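Multiple structures follow.
Every read-out reported here was derived from the displayed coordinates using simple, explicitly stated rules and does not represent laboratory data. These figures come from a predicted structure and were not determined experimentally. Cβ atoms are built from the backbone, for glycine too; each structure is taken alone.
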Structure 1
Amino acid sequence: MGKPIVYGAEYSVYVRIVRLVLAEKGIDYELVPVDVFAAEGIPAWYFEHHPFGRIPAFCYDGFRLFETNAIARYIDEAFDGPALQPADARGRARMGQIIGMLDAYGYRAMVWDVAVERLEKAEPDSALIAGGLAQAETVLKVLTSLKAEGSWLLGEQLTLADLHAAPIIAYFVKVSEGQDLLARFADIQDWYARIVARPTFARTEKVG
């Protein structure tokens, strides 16, 4: 059947989420580069894998998926390796809540409005950054309130919630404002230090 194929770019937060899930499950895979920001545009062939031209997309044994959450859950359920979803309904609901919150309220603010704006714009928009930081503060407050006792967000089991949150926060703390804000939330800062120390985190870091 061959190896699973992930389509996307190393710089993508959402591609990294899928790669982290595969790495934590111990699954070898192929990463096919797709740069959605390339000057020549998105390759025409890629729309067969993702009709909206976003990344990542996934294929295994002829089965194609797009949307990060669907891909991550499929990998966890279809392949051997440590379970990355809670066994109980409430735990799975909390996991879904955290992932949904990060997608809806965290990603845009933390990655684009703060980190990308600061790192990649010749003249960063200070108002946009300030708004992003305000939203990020709320996200971190809520994440703190939802975090269970234990090493990981849902307790002692590493789950898809951890693997979803880590790449978003990793991008956020590329800038000093992100580092300073994270430092105000000790529980989340300690959690982040633990996940950064995992070998899978280093293996999925963008090179260069």
Structure 2
Amino acid sequence: MFAVIFANGILDPSAELDSLIDQAELIIAADGGANHCNRLGITPDILLGDLDSIDPPLLAAYQDKAIAIHRHPRHKDATDLELALDLAVEQGARAIRLIGALGGRWDMSLANIMLAASDKYKNQEILLSGQDCSMQILHPGRDCTLSGRPGQKVSLVPLKGDVHGVTLTGFAYPLTGQTILFGSSLGVSNIMHTDQATVQHREGILLCVLFSE
């Protein structure tokens, strides 16, 4: 199942979401993410969260439409986005796109990236859409093929420790079985050499950032 989750971060107004929404089998609005849905003319399948960020008239409209609402207490041990991810996994989602999970508060953006890299989502393919880039969490043993154009910038950042056995093909700066140390800038600002480029690694977790420009 392919799920799309709208969070309450910054939404790229130039993003082409029509095809993405058409493919989605489940759309979840995490609290204020519902405001993005409303501006885009999208009705989510589920509204979830403590509901302190959604516009009150919109909440009332959703209640009138009998949209499924999962209300959580304001004082809780997880963010609305984490609750939404957990629900998507419970519903059977294997591929998840996070919209509006980046931008605004730095702490929230960083927490959302680390959340997506959590071990409890290791069986899911999670991609975060930002204003000028998309970010994908890469787990070991799964080849990742990026589609883009020559000259497009890509950065690979280790999360949670060193990443071993990194092989990059189709890049201006290829690697073969190399280790990218945690905290190293080795993987920053690579460039796609062809329309498709492949990232492989044997151990560790990588954050792959594909820039729009």
Structure 3
Amino acid sequence: MTTERVMSAALHVVDTEGVDALTMRRLGQELDRDPMALYRYAANRAALLDGIAELVMGQLVIATSGADWREPLRRAAHDFRALALAHPNVVPLLATRPLATPLGLRPPGTLRPLEQVLDLLISAGFAPARALHVYRTFFGLLYGHVLNELQEVVVDPEETDALLRLGLHRLPPREFPRLRSVAPDLLAGYDGAVELDQALDLLLTGLHPAPAGGTHPS
């Protein structure tokens, strides 16, 4: 038994059953071990959640060099989206877990993307404070995008009517006429990767390095 195996099993439980299903007892069943023995690898449920976040974010590697600093960020955005789609039940955990833990106490694996983005941008000429601002804006965009994309869930794939497929027929027509009217558009031609690229175009084309102590170009 190793910490990596325990965290991988915990991730599997969350992937298949949701975050609320993860308990030491359930994890013990997954690993065929006495739940009390697992406290050697995770002090409590909070440590399990931190471990899951670190395991997933550890798969995101952001290049810290390149001819154009925008390209590593664009690749990282699509890699992050792929991770989110592979582990949709973990996304809310990634978005909210840091709020419960001071920066310096977070698992190192969850901080590496921050370190890598700072390294990339500062090496490209961004002042440190501006690089930090770009990091926050960049990941704010990513979390917002994947949370929106994951909401586009088809309730009944066997239905041909858009309202029924999305479950929007349950909404009162008088209260949600506009939302019901765009149901076909929610399904027709939606491409999360394309929409992410469009959002990245808006963000990245407006960013430019500024020297330390200098002014930011408009």
For FRET efficiency 1/(1 + (r/R0)^6) of positions 2 and 170 (r between Cβ atoms, R0 = 30 Å, to 0.05), the calculated result is 0.50, so let me know which of 1, 2, 3 that is.
1
State the single structure among 1, 2, 3 that was used to calculate helix-only ellipticity at 222 nm (-39500 (n - 2.57) for each DSSP H run of 4 or more, over all residues; to 500), giving -14000.
1
For structures 1, 2, 3, which has the highest computed value of mean count of other Cβ atoms within 10 Å over residues 50-57?
3
Work out the source of 20.7, 60 here, i.e. which of 1, 2, 3 gives that when Rg and Dmax of the Cα atoms in Å is computed.
3
